[in-house]
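Next up: some structures, all given as structure tokens.
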Structure P
Amino acid sequence: MLAVPPGSAFAPEWRVHKSAVESRAGIVVAQNQKAARAGVAVLEAGGNAVDAAIAAGFALGVVEPWMSGLGGGGAMLVWDAAQSRGFAIDMGMVAPRALDPADFPLTGRPGGDLFGWPEVVADRNLEGPLSICVPSWLAGVELARTRLGTMPLAELLAPAIALAREGLAIDWYASLMIASSATALARHPEAKAVFLPEGQPPAPSWSGEPAVLPLPALARTLERLAREGAESFYRGGIAADLACDLAQVGARLSAEDLASYEARPVEPLPVPWGPAQILAMPGLFGGASFARAAALLAREALGGAHPSAAAYLAYARALRAAQEERLARLGDIGPGASCTSHLCVVDRKGNLVSLTQTLLSLFGSKVLSPRTGILLNNGVMWFDPRAGRPNSIGPGKRPLANMCPLLGLAPERRFALGASGGRRILPAVFQLASFLLDFGMDLETAFHTPRIDTAELAGIVADERLGAEIVRALETLALVRGSPPLVYPLLFACPSAVLHELASDRRFGIAEPLHPWAGGRAEAAPRPS
């Protein structure tokens, strides 16, 4: 159990601990336990890991709409136990074909949001109608469902529909999330009407009863998807409604952009890790940088039965070098807050899913389609607003993305792992992979072991619980800033994982201990085969 140091947001005598979920059947772990329950309900109804992940993903878009949803994108890795092979689905966003780089003139000042880009006039790349890319998540999960799932789309939508009909429950954490973006939400009438009733962030009652924000338009859209299928979103009635709403606010996204979008099945990127192998996302996601850091770490001696100063120094060297190379080669960007969502699933047959989904910023573009109730992403923010660079803004282009879902394949265990948190994702999943593979930790121990963050290339952020010896070692490499464990913002990303111990056929799942909503749920009992 972890002590919380003085100076943090906690009383010094508090302890923060989250137990791993264990089962011999399936487990779903998500950043909201309502979504995890939605996925488990699908497992108990006979669905597989892909079915459960999709149902949980739909539910996440309802219960934490500031993170992900139908208006966003994502990346998915699947381990098919029967075929003993991995699959990857690229559901990355694409810029509208009418996007004009001239719409994003620079002010000459440094930017101040999630990324280190120069400032754009009126923050047009960060917020508002010009920041919207083609929503791609639904195309990706529908591709996964048709190729690897077993259940109809309507059944996978049912839990999310029920949650949307209930409305968004506002407890203290939801109130905090909305309040943190209230100034921006207030600039957009449709989003303001939904999330800022009476012009203020909602708050729960003193009696403990949560407030509820109605989501009628989103509920109707989910019901329509269940009736009409995903085709409606890209080429049918929902697409027409979206395009009409967005045209009225001056977005570049058109019906033609929606109709032409296709998610892509791609081969996972294999990453050697001693006797094990990790499968990562190829292309513009974080997998290439993960692979480079893994290759650099393989040259290091970690030493000992538990991560020591030598191990953390090796992590820092490998991660900083990989991130600097990404910066120089691809134009990647600075650290950001946790504005993404991740979920993991293992089913009773040993299939695994690692799914990351995002609107990019909290509440994405802050533009909400009134006809559909869908919040739209601000995917243009991923592009470099400076011209002439590999990742510069351009029509029809795919931007870089920091999402880094992983599958770990070791002789004695397999796991699915991922995180939210912008450029903090890579350092988090990299260290957790090492904890699991190099030090043989169980999930609960790994997730309660303090980490460092290297997203700020000017220095290293170190969890204060690491101690003076490790901090002194890190200071030989870069400036070190200590930080206590915080509920918000999560300075070391927000990871989640499931793990399958092959010899015992036991499964485990856990999410970030400091995240108040995140957790896992297990099937009640194995079903007869």
Structure Q
Amino acid sequence: MLINRGVTDADACRKFLSPSLKDLHEPDQISSLKQAAERMVRAIRDHEKIVIYGDYDVDGITATSILWHAIRLLGGQVEYYIPHRLEEGYGLNAEAIAAICDAGANLIVTVDCGITAIAEAKVAYERGVDLIITDHHDWRTELPKCLFIVHPRLGPGGTVSTYANPYLCGAGVAFKLAWSIGQTHGGTLRVNEPYRRFLIEAIALAALGTIADVVPLVGENRILAHFGLGGLKQSQLIGIKALIESAGLAGQKLDSYHVGFLLAPRLNACGRMGHAREAVEMLTSADEPKAKQVAACLEQQNRERQSLERRIFAEAMEQAEKLGFDKDDCRGVVLAAEGWHPGVIGIVASRVVSRLNRPTIMVALTEGVGQGSGRSIPGFHLAKALEACDEHLVGHGGHEMAAGLRISSANLAAFREAFRAHATKVISPEMLLPAIHIDCVAELKQVTLPVVNDLQRLGPFGTGNRKPLIAFQGLEVACLPRRVGRAGEHLQILVRQQGATMKCIAFNHGELFDHLQPGRRIDLAGEPAVNAFNGQKNVELEVRDLRFA
């Protein structure tokens, strides 16, 4: 497993299996970060008004919270501004920047946004207000005019950075900046004890952003995720406690699944269904009653989001079929409709990609204007694809696997054709074939409880470090499978091999029920997991794919 992950020597093995905070890169290795920290420390000491301009997703919410706590801990004057997803859209808003400047801000610091905000940055510049942009998204040829740009992939003068972790997310950049602020304020590389305790808490926030933003969990990101997941359980932040409690996870050991599928969706729901500033308030200034109130609101908004998502996905798949997007000659999907909720279409786009295995743009239309969100497949750079279709768009931004856009309804048809043409040029037929990557072939008797416990040390799992996937050949179906799920869409299967038996759960394989008769031999690829029930722990397999032997 380690060799297949590129871990081939003893030192790399130690670092992978036993991550250390000592292996985090010094923050000043990121271009302009040290200078940005010095300017922020001067603002803190001079009691200048600092405004953090964040984004409305989990990465932006946690990044905003990290810098807010850092500045407040050192006695600074700080406020935050989070744009409304539906009314303002992604990134810097010129009117908002003007209002922030007019309200007396001396320094504006963006987190998780701003790298393409040429006109918006100019608003602050013309008003004489210092602007520091911290971001991790793709940039264009022209960079915003501002005091400093802090970006893990951007070097001096617009060159490509040599920083060792190009995959740092917005919250990761904010954590590095907060670290440097503590060093600069104290005048030493070692921060004082109260600030050190804060940075440990900040790693938990950074882990939320890192896992939720689906950046590769390798190198430094893996360290942040590893220690941050442990820190979430131990966190003393009132908002974190309220969030974990609302998800029913209090006291549990948390992993990347809990963050990606239970905690992050609740934070995201706030930005999608309401206003993300409530989530930032929960993680920053809220007392315990207020934090619990916001967490309960997030829970309700998340339920509403799930209901909307199911409806829009059904409509999207029906539209995709009508337009022939499921055909072999289609390599790029653009779907649009009135009445779709702009806050949910990004999640639906992910589900469409999972079903069709093609890059997908979903556009919510309202009174002649469309707000779009897209998701991609490996090898197809979505932000560059939108750049290639720029003439048809009002605005766009993002990165390789996810992006957003604004468009006039009148340009929708032209954009759809341009996007399809670009996808046809870039995507090979092989890229459209869904693939699974198997770590090894094993026998059932080899996959014991101690082995599976050892495999857990390969986590946290996510992009760039997926769960171990094992192939088993020639298994015998031991008894008639059992249908589970509301519509019987899943199967529980008991398999046997050379005297060893194991339970399997095959999600969305209900159609195979009639073909999996006892005695039938199958090959399957599955992720081993430990199921704890009534005090007993057993190894089970989550089936990713199967075929008849």
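Please treat every number below as a calculation from the coordinates, not as lab data. Quick caveat, the model's predicted, so the values are computed rather than measured. Cβ atoms are built from the backbone, for glycine too; each structure is taken alone.
Descriptive notes on the structure:
- Among P, Q, structure where FRET efficiency 1/(1 + (r/R0)^6) of positions 127 and 223 (r between Cβ atoms, R0 = 41 Å, to 0.05) as derived comes to 0.85: P
- Origin of the value 3.7, where distance in nm of label points 7 Å out along Cα→Cβ at positions 255 and 519 was derived from one of P, Q: Q
- Value 32, 27, 23, calculated as semi-axes √(5λ) of the Cα gyration tensor in Å, assigned to which of P, Q: P
- Entry that produces 57, 53, 41 once Cα extents along the principal axes in Å, for residues 191-398 alone is calculated, selected from P, Q: P
- Test item: helix-only ellipticity at 222 nm (-39500 (n - 2.57) for each DSSP H run of 4 or more, over all residues; to 500) calculated as -12000, pick one of P, Q: Q
- When relative contact order in percent (Cα under 8 Å, 6 or more apart) is computed for each of P, Q, the largest belongs to: P
- For 0.90 (FRET efficiency 1/(1 + (r/R0)^6) of positions 279 and 439 (r between Cβ atoms, R0 = 30 Å, to 0.05), calculated) the corresponding structure among P, Q: P
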